[in-house]
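Laboratory data are not the source of any read-out in this text; all were calculated from the coordinates shown. These figures come from a predicted structure and were not determined experimentally. Cβ atoms are built from the backbone, for glycine too; each structure is taken alone.
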Structure I
């Protein structure tokens, strides 16, 4: 049985769960992964699932790290790698947050660039001329929600 899961960044990893179910049914002898960090998303996950398959009598081997988690040395090394992987993710998360805070503090606008807002004057002019919101959106090639937002912001002023 071969399971290939590509680009699985989501929380629901169906192919992985199918593999674990096959291990629980004793249909496989070993779980072979290309890289250990591709198997789990957290230290708990990286340690719990290999432990579970071990109790089921199924081996767990990572090719890139040359780890055989059926041995005590392999399990110890996997634990260390998992701790450092989580540490690296936390450091990266902190750096991103600090960078965003710094950008806000320096007055930088974050998020998508203003596109519809560039048409604000034209939206007002067409609306005053009697064009419907849908017609304005079609003519200016912007969304109807953007037209409504621009008109609502101008009404507040």
Structure II
């Protein structure tokens, strides 16, 4: 199964075969990503690697992908010159790292997309996820976000080898 992400003047959409669902993307739209922090949602085909979820807020989702409960010290390194750039780390971490244990519910459910991870290119961009959208579907920092129930329905269909096609 593929997750198809598209953008139009009416907004962004994600379809996994159940019809398009509203989504949010970065303020730079879908394009070739220029680098870390550029606000672009990367154009391309990316494997869906694994699923993270907050066990204190929801039951483990059904999925055919590797599944991991987020811990309160989980982070994701976004420091381009660090050897763990674009990889999960434990907080506190000596370099810049995004906190995966968020209070705003955006990372209650996360699908990790295989962007810039094989091999990792320093500065090309990090932490490109499919995650829960803000209630108003406002822009992400470059991720794809959607309503929790839609995200859960999509994740339940995923298995090893499935991809996100963004473009």
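Remarks
- Distance in nm of label points 7 Å out along Cα→Cβ at positions 20 and 148 - structure with the largest value, from I, II: I
- With relative contact order in percent (Cα under 8 Å, 6 or more apart) derived as 32, matching label from I, II: II
- If distance in nm of label points 7 Å out along Cα→Cβ at positions 76 and 100 is computed and equals 4.0, the structure in I, II: I
- Identity of the structure behind 2.0 (criterion: distance in nm of label points 7 Å out along Cα→Cβ at positions 68 and 124, calculated), options I, II: II
- Here helix-only ellipticity at 222 nm (-39500 (n - 2.57) for each DSSP H run of 4 or more, over all residues; to 500) was derived from just one of the structures I, II, and that gives -2000; the source is II.
- Mean count of other Cβ atoms within 10 Å over residues 84-91 from the coordinates reads 12.6; which among I, II: I
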